[in-house]
Structure P
Amino acid sequence: MATDCNGCGALFEGIPKECSNNIGGIKKIYLTEKCNVTAVTVSSPADIITGLTMTGSTVFYEFAFNKNSSTFTEVTENSAENGTELTTQTITLKMPRREKSKRDTIALLGMQKDLVAIITDSNDISWYFGEVNGLNMTTSNSEAGLAKKDFNGYTITFVGEEPEQANEINAAAVAAAIA
């Protein structure tokens with residue numbers, strides 16, 4: 001790799017304009033405890049996750065939500081003064097319908113110290129969140145709405161601080177992790 005004037009790696013290409021359709025939103029999310037993933041296999045040079053080694057018979061569990069209701073953001077902050085970079089990953093899920101079984105599962109999520117997530121976006125690209133430091137549930141709100149057409153359910157927020165944005169994970173690795 002060529003280096004630039006700062007010794008950090010040379011800028012070797014720009015970003016071309018994308019002409020294909022690009023869709024916002026997420027379609028699926030799967031969660032498990034970070035300790036259930038013992039190894040992450042990354043392809044080279046594509047730098048895409050091609051496999052997850054799981055402990056015993058553990059898997060990722062799907063948390064279903066209505067379409068157009070849940071989101072993720074990744075905010076990367078750089079500090080020139082400190083020479084640091086940190087990406088804050090935030091996932092917000094809106095789980096419809098208040099009921100005891102969901103309440104109990106959400107309470108268990110809140111007790112977990114470190115979680116990891118696989119999120120499939122509306123472009124059918126999957127991303128692996130919490131890879132290095134894990135995610136934690138920071139808030140869970142329960143609401144019934146005011147009018148009959150208002151949202152009734154739970155809004156859950158997970159936050160993680162990672163050295164870089166989420167890595168892409170291929171479809172075969174996702175299928176193996178949720179089997």
Structure Q
Amino acid sequence: MLELACGTGLWTERLAAHAAHVTALDASPEVLQIAAAKVHAVNVDFVEADLFAWEPEDTYDVCFFSFWLSHVPTERSRSFWEKVRRALAADGRVYLLDSARSHQASARDHSPQGRDEEMMLRRLADGREYQIIKHWYELDALRSQLAELGWNAHIQTTPEFFIYGYLTPTA
């Protein structure tokens with residue numbers, strides 16, 4: 001199993017309980033250190049990698065990522081999905097979880113950007129602010145985009161906040 005943008009290992013620990021092996025990638029050495037200290041599974045390898053520069057050396061039956069797709073820049077979307085396809089075994093699947101557009105999805109002091117804007121101000125609890133890439137996906141638009149990129153997407157939404165589902169490459 002391949003986990004992209006594993007962050008601090010929130011999902012890694014859960015994935016490791018159901019997989020023979022997990023390769024968990026993230027670009028941040030700091031979050032990988034947190035994840036490695038938290039996840040005590042012997043079947044997990046943490047790898048520091050910029051996902052836009054990284055190339056898969058192996059293929060995986062499953063690729064999982066949570067709250068990552070919404071941060072992929074529009075101009076890198078096609079190459080990202082091509083890379084995911086290269087990382088999958090012939091009958092592999094992708095599972096994802098991410099943010100759905102909701103008027104309640106932002107913190108009280110954040111203003112959601114317009115539907116066509118990709119940059120958003122992220123304010124941390126300590127007052128630091130960052131400009132980040134953030135896409136608030138709507139189900140139909142995401143399905144159409146993925147179909148255009150060569151994926152069969154079985155994606156749903158929760159009543160508020162989240163999209164989730166699985167994808168397989170089209171033949």
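Descriptive notes on the structure:
- Mean count of other Cβ atoms within 10 Å over residues 43-50 - structure with the largest value, from P, Q: Q
- Structure (P, Q) behind the derived value 27, 16, 12 of semi-axes √(5λ) of the Cα gyration tensor in Å, for residues 83-154 alone: P
- Between structures P, Q, the greatest calculated value of relative contact order in percent (Cα under 8 Å, 6 or more apart) is seen in P.
- Highest-scoring label, criterion being Cα Rg over 2.2 N^0.38 Å, among P, Q: P
- At a computed 8.8 (mean count of other Cβ atoms within 10 Å over residues 75-82), which of P, Q: P
- helix-only ellipticity at 222 nm (-39500 (n - 2.57) for each DSSP H run of 4 or more, over all residues; to 500) derived as -6500 - corresponding label from P, Q: Q
- Source structure (of P, Q) for FRET efficiency 1/(1 + (r/R0)^6) of positions 19 and 35 (r between Cβ atoms, R0 = 30 Å, to 0.05), computed value 0.10: P
Read-outs throughout are calculated quantities, based only on the coordinates presented, and are distinct from any laboratory measurement. Worth saying up front: this structure is predicted, and the values here are computed from it rather than measured. Cβ atoms are built from the backbone, for glycine too; each structure is taken alone.
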